[in-house]
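Input: structures, listed below.
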Structure P
Amino acid sequence: MAKTDDASAPSKAAKVAAPERVAAFNTGLSAESRAAAMLLAKGYRIQARRFRTPYGEIDIVARKRHLIAFVEVKARATIDDAAYAVTPRQQARIIDAAQAWLMAHPEHAEF
C-alpha cells in the first residue's frame, strides 16, 4: 500500500526565540555596527565581520597598515563590565579563532 501525503510524519514546529534573546541579539548587532563605524573613523579597514570558525566567531577583523585587530564586541553599561565579560576561556577561543582566520587568509599572516 502506498503512503499518502496525509500519512506523512508530523512537521517539526519552528523554534521561536525568547523576546529577551532577540533583544540581546539585536543589541549585539547594533554594538558591532557602532564598533565597525568607530574603527573606520580611526582609519581601519574592515576585513571581516562575524567570521565563523570551528572555535567560535570573531565579531570584527580590521586592518590598519601592518596591524590586524581581532575585535570582540561586548555591549555593556561600562567599559569595565565589558572587559570583565571576556573571560580567560573566551580569550583562548578568540586566539584560536584568530589563528584560524590567519590560516584562511595567508596574505595577512606576515603582519
Structure Q
Amino acid sequence: MASRGRRRASSYKWKKPDFMKNSRKSLILVIVLVFLFSSWFLYSSHKLRVQNAQSEEKIEYYQTLIDKEADRAEQIAQFEKEAQTTKYIEEVARVKFGLVKDKEIIFRAE
C-alpha cells in the first residue's frame, strides 16, 4: 500500500524552465550583456584615468603657485625688516623727497 501514492523516481521527467528552452538565444544575450558591461567598465576606467591626469596637472600648477607665493611672502618680510632701518629711511628721503642731512653741502652741476 505504501507504493501506490508514490511515483517512481525514473518515471518523473524534469522539465526545463521557459527561460532555458532557447539556450542559444540566452547565451547570445548573456554574451552581449557581458560585452556591454565590459565596454562600459573600460570606458569609465579610461575616463577616470584622464580625470586623474588632469587633476595631477592642476595639483602641480597650484603647487608652483604656492611656492611662488611663499617666496614672495619671504621677500616682503625681508623688505619690511629693511624698511625699518634708518639707512633705508634716509635713502627714501633723499631720492623721493630731496631732503638732506644737517651740515651737508649740495653741489649742483650747471
Structure R
Amino acid sequence: MARARQLGNDGPMILEHVVLDVRSGSSAEYEAAFSKAKSIIAGSPGFRSLRLERCLEQPGRYVLLVEWDSVDAHEEGFRKSPAFEEWRDLLHGFYPERPTVQHFETAFEA
C-alpha cells in the first residue's frame, strides 16, 4: 500500500486533481471568479491548500490541485455543503463540459 505524504504532524494528505477547460476567451473572467471562490473552499474542514495552474500550451486550460485531509473531507464534507453550492455558482458556468475529479496519494517523493 502506498504511503500518503506526511505534513509535519498533520497526517496523510490526499491530492484532488482536476483538469479544467474554460470557455474560449473567458480566462480573465474565470480567474477573477476563482479569486473570489478560493476563500469558500479554504474555509472547509479538512482543506489544506490549493493551487490553480494555468497551461502554457493550451490557453483556457487549468489544473486545480487541492490538498485535503481525506477523500471524505472533500466528497462528504465540502461537496455536500452549502459552500459547494456557492463555489459551483461562481465557477461551473465557465466549464463547457463537466470536469473529472480524481484523488491521489503519494507513492514516491524525492
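What follows draws every value from the coordinates through simple rules; no lab data is involved. Values in this document were obtained by computation on a predicted structure and should not be read as measured data. Cβ atoms are built from the backbone, for glycine too; each structure is taken alone.
Quick check on the output: 2, 8, 6, 7, 5, 5, 6, 5, 5, 5, 4, 4, 4, 4, 4, 3, 3, 3, 3, 3, 2, 2, 2, 2, 1, 1, 1, 1, 0, 0 is P(r) over Cα pairs in 5 Å bins from 0, in percent, derived from one of P, Q, R. Which one produced it? Clearly, the read-out refers to Q.
Taking distance in nm of label points 7 Å out along Cα→Cβ at positions 31 and 79 as the criterion, the highest value among P, Q, R goes to Q. When Kirkwood radius over Cα pairs in Å, for residues 47-94 alone is calculated, the result is 12.2; to which of the structures P, Q, R does this value belong? Structure of origin is R. From which structure (P, Q, R) was helix-only ellipticity at 222 nm (-39500 (n - 2.57) for each DSSP H run of 4 or more, over all residues; to 500) calculated, if the value obtained is -7500? Computing helix-only ellipticity at 222 nm (-39500 (n - 2.57) for each DSSP H run of 4 or more, over all residues; to 500) on every structure in P, Q, R gives -7500 only for R.
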